[in-house]
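Q: Please find the structures below.
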Structure 1
Amino acid sequence: MAEHTTVKREPLLGFGELLARTGRDLAELVRCEVELARLEIAEEARDIARASAVLIAGAIAAFLALLLLLFAAAWGLAEVMAPGFAFLLVGGVVAILAVVLILAGRTRLARIDPVPQQTTTTLKEDARWARQQLR
């Protein structure tokens, strides 16, 4: 015996109802995209905050160590030359190193892209979908 199944079909909708549904769908889509952007930015901000805290702690420790090493180097050089020149020489080397580090950091910062790429991509896809729906 063959079983007969009946398929329940939705009645045909009018243009106004289709347009209203499309509007609701678009509004929901925009709300979801805004939420995605908010979550993506919040996640990146948390990651940046954690990484920054570790970097700051390391930078403070490195600064203190560097300060001690620089004083030791200057006092060591003061044994073979005038103390003023020894400290001037060490200070000049540190100034050159500082300029190199600042330029390297600035270059790295310029490469950071603050735009949430995933959200941008999905927004473009959503815009294409909405244009197709309105045709």
Structure 2
Amino acid sequence: MDGTAQLLKEWHENDGFVGVLSEPFPLRDAWNDLSGMPPEELLDSDEDEYFRRVDAFDEKTYWHSSRMNGAIPICHIGCALRIWLVVTGDEAGHLWRDGRADRTGLSPLTSQTGWRTTFSPWYDEWLQGAIRMLR
């Protein structure tokens, strides 16, 4: 399978990645609760147990699909980092950065002026940047 086919992989509602789209997006502020992560010192004494606990934390807490209810991924920004468009709930229309792959959590995208970013301005900025690169 080539890289393009992998990038276009289908996702389905409540598939363990995307949550339930009809449910409201659960966040209003940035979130990064790492309180369930095992201590790194456990790596020195019991590496298998450390990774078992990390996997359990990821599956049950950090990466649980309900965390992304009411949102769809619209952009991959590298290394499993993504931009999500919220479609249901108080944050509908806003974009969120998903930094869970590097343990930085979920945070609303903001413009250079500090306002929460919606799709049209974000896409326009991206498009203008792409045009500048072609010149």
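Just so you know, all these numbers are worked out from the coordinates, no wet-lab data involved. These numbers were taken from a predicted model, which means no experiment stands behind them. Cβ atoms are built from the backbone, for glycine too; each structure is taken alone.
Q: From which structure (1, 2) was mean count of other Cβ atoms within 10 Å over residues 56-63 calculated, if the value obtained is 13.9? Before the final figure, lay out each step's value.
A: Numbers: 1: 10.1; 2: 13.9.
Working through the options, I get structure 2.
Q: Using distance in nm of label points 7 Å out along Cα→Cβ at positions 96 and 120 as the calculated read-out, with 2.3 as its value, let me know the right label among 1, 2. Before the final figure, lay out each step's value.
A: Numbers: 1: 4.0; 2: 2.3.
The read-out was computed on structure 2.
Q: If mean count of other Cβ atoms within 10 Å over residues 48-55 comes out at 13.4 when worked out from the coordinates, which of 1, 2 was used? All intermediate terms of the calculation are to be shown ahead of the outcome.
A: Numbers: 1: 10.0; 2: 13.4.
Going through each structure in turn, the value belongs to 2.
Q: Continuing with the same structure: Who wins on relative contact order in percent (Cα under 8 Å, 6 or more apart) among 1, 2, i.e. which is largest? Mind showing how you got there, number by number?
A: Working: 1: 33; 2: 23.
Looking at the calculated values, the largest one is 1.
Q: Additional query: State the single structure among 1, 2 that was used to calculate distance in nm of label points 7 Å out along Cα→Cβ at positions 40 and 80, giving 5.8. Display every interim value, and only then the final one.
A: Numbers: 1: 5.8; 2: 1.8.
Value 5.8 for distance in nm of label points 7 Å out along Cα→Cβ at positions 40 and 80 corresponds to 1 out of 1, 2.
Q: With distance in nm of label points 7 Å out along Cα→Cβ at positions 32 and 112 computed per structure, which member of 1, 2 shows the largest figure? Intermediate values should be presented prior to the final figure.
A: Details: 1: 3.1; 2: 2.4.
Largest value of distance in nm of label points 7 Å out along Cα→Cβ at positions 32 and 112: 1.
Q: Turning to a different aspect of this structure: Could you tell me which structure in 1, 2 was used to calculate P(r) over Cα pairs in 10 Å bins from 0, in percent, for residues 24-71 alone as 23, 23, 19, 15, 11, 7, 2?
A: 1
Q: Using the calculated result -0.95 for log10 I(q)/I(0) by the Debye sum over Cα atoms at q = 0.15 Å⁻¹, pick out the matching structure from 1, 2. Show your work: numbers first, answer last.
A: On the way: 1: -0.95; 2: -0.84.
Only structure 1 yields this read-out.
Q: If helix-only ellipticity at 222 nm (-39500 (n - 2.57) for each DSSP H run of 4 or more, over all residues; to 500) computes to -7500, which of 1, 2 did it come from?
A: Working: 1: -30000; 2: -7500.
The read-out comes from structure 2.
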